[in-house]
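Taken together, the values in this text are just the output of simple stated rules run on the coordinates, not laboratory data. Just so it is clear, the model here is predicted, and its values are computed rather than measured. Cβ atoms are built from the backbone, for glycine too; each structure is taken alone.
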Structure 1
Amino acid sequence: MKKTLLILSLIFVLLIIGYFGFKKYTKSSSPAAIAEFHKNGIDIDLNYSQPSKKKRFIFGREQDKALVPYGKVWRTGANEATVINIGKGILFAGKPVKPGKYSIWTIPGQSEWTVILNSETGQWGTNYNDGQDFLKANVPIRINRKVEELFKIYFEEQPSGVNMILSWDQTEAIIPIQLQ
């Protein structure tokens, strides 16, 4: 009995060490990042991880072996799902959003993307539950001449609010944000 309990305890400890070792390894490949905007009544914080291009084909058709295929849900970063914390009510891609925490998912396309705010947060990897979707909206993209090696999220101030930019490789999705 003691021997069985010892073996089970050892297996449990090894699994925990393996889990945290795996998380640390993946975070070193895709470092954690923060993007924030706090101006003109708009309060937004994002926590995400930055995957690298590493000479890979990023956005495109699945049959062309794109890392992030058109028409498929993407976690919008790496490791854990990207989380946005909204401090005050805003219009996110033209739709009203209450203050709170949401995970961000996207569906890349050739000429526009679908951005999704999901009520579930804290999920690892691609554990996407569409039953928890709070908002879906189509947003425009633009092509950047510069190749962005690391995925990044940043903000561009606009006269009527701010644009949140999702940028990787040469593609930038533009999400307009305004006060409600």
Structure 2
Amino acid sequence: MWSRSRECLFYDPVATWCQLAVVLGLADLVAAGDHLLRPEFALAGTADIAVGVAQNSGQRGSRRVREAAELIRPRVESRRETLLRLFLLECGFPEPETNLEIPLPPGKPHVRGDLVYFRYKVLVEYDGEQHRTDDVQFNRDAERLHDLRAAGWLVITVRKASSRDWVRDAVDEALRSRGWRP
């Protein structure tokens, strides 16, 4: 929906997201919706999404928009994180919290985890290429993982080439070892 504000022409991000439902699959529509909610971009809030879904009712793709709106979450930082989270849900695991701070013992900095199972002290991380190719990032990750493991967290690191079977089995084993029962 185009709107005119003074001399500036702009496009509503939520309306655009709704229109994408006719060309994107559900997972990519959820990833785009997650992106709308990223606080650093301030493109939309959950109330804006709800209004957009209501206004899109009866339009082509409205069913997919409603389904995607139920699955979008705040603080997701990449499409790969979204796809990983959706895969975990598809496997029947509980829904993880997204990108929350994990407190560590006194003297250690708090860290932020991608997909966090606080109740079970299990963290699922998606590491993109920069985690491997950037020496500073690589070293920061090593220290962070050491501190998390020392605090009793099980950390599963998923990469682009990780197989779906491996991810499913690793998360299942970690959660079950901490008391989760399907």
For Rg and Dmax of the Cα atoms in Å, the calculated result is 18.7, 71, so let me know which of 1, 2 that is. 1
Highest-scoring structure on FRET efficiency 1/(1 + (r/R0)^6) of positions 37 and 61 (r between Cβ atoms, R0 = 25 Å, to 0.05) (candidates 1, 2) is 2
From the coordinates of one of 1, 2, mean count of other Cβ atoms within 10 Å over residues 29-36 came out at 22.8; that one is structure 2
If helix-only ellipticity at 222 nm (-39500 (n - 2.57) for each DSSP H run of 4 or more, over all residues; to 500) is computed and equals -14000, the structure in 1, 2: 2
Computing distance in nm of label points 7 Å out along Cα→Cβ at positions 45 and 149 for each of 1, 2, which one ends up highest? 2
Which of 1, 2 yields 1.01 [Rg/Rh (Cα atoms, Kirkwood Rh), for residues 77-116 alone, calculated]: 1
